[in-house]
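Next up: some structures, all given as structure tokens.
Values quoted throughout were computed directly from the atomic coordinates according to the rules given, and no laboratory measurement underlies them. Predicted, not measured: the structure shown is a model, and the values here were computed from it. Cβ atoms are built from the backbone, for glycine too; each structure is taken alone.
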Structure P
Amino acid sequence: MPTTRPRHAVTETPDIHEALVVAARRWPQDQGRPGLLLRRLIAEGRRSIEPQVADMRADRLAALHRVSGSYTGMYEPGYLDELRAEWPE
């Protein structure tokens, strides 16, 4: 089927074969349609890790907020200009 979307080739390794077997048990109506089973597995995987990814992002943002402003006043005004003046042109 023509598409403008990227395509991905997946080799049916033993792990992927077992995942397809399990997926066919979960969705018996799609047994024999490995492309559809893979899409279902990918969607389920996304749903299962989305909360973890959101938590990781929240943790990173919280860390940034904790250290935000910690280094204010560490360098005197004009320090960066003086440093740059030392560089060859």
Structure Q
Amino acid sequence: MKEIIRVHLNFKGYVQGVGFRYTAYHTATMYGLTGWVKNEWNGSVTVEAQGDSDTIELFIEKVKSGRYIDVLDMTKATIPLEDESTFQIRY
């Protein structure tokens, strides 16, 4: 069984108004990840995703290659796990 981790991601670039949150939501759900995605006031998008590291990497690559999405910079940090069972879009 693979180790479960949680990451805090922040995506910058052309990531708001291009379906980023919905792409992240559907991709995370498809891969069985939990967590959330949210637009930030500064034009970036924050994601917290929980699952095994290989699946999280697949999630990141899939989201970054989404139609109309152009990620110019991304930060990633491992954070403590949370007890949750879904992936949500936060407003």
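Structure summary
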{"read-out": "Origin of the derived value -8000 (helix-only ellipticity at 222 nm (-39500 (n - 2.57) for each DSSP H run of 4 or more, over all residues; to 500); candidates P, Q)", "value": "Q"}
{"read-out": "Top of P, Q by distance in nm of label points 7 Å out along Cα→Cβ at positions 55 and 79, largest first", "value": "P"}
{"read-out": "Structure with the greatest value (metric distance in nm of label points 7 Å out along Cα→Cβ at positions 23 and 47, set P, Q)", "value": "P"}
{"read-out": "Structure responsible for -0.96, -1.01, -1.08, with log10 I(q)/I(0) by the Debye sum over Cα atoms at q = 0.18, 0.19, 0.21 Å⁻¹ calculated and labels P, Q on offer", "value": "P"}
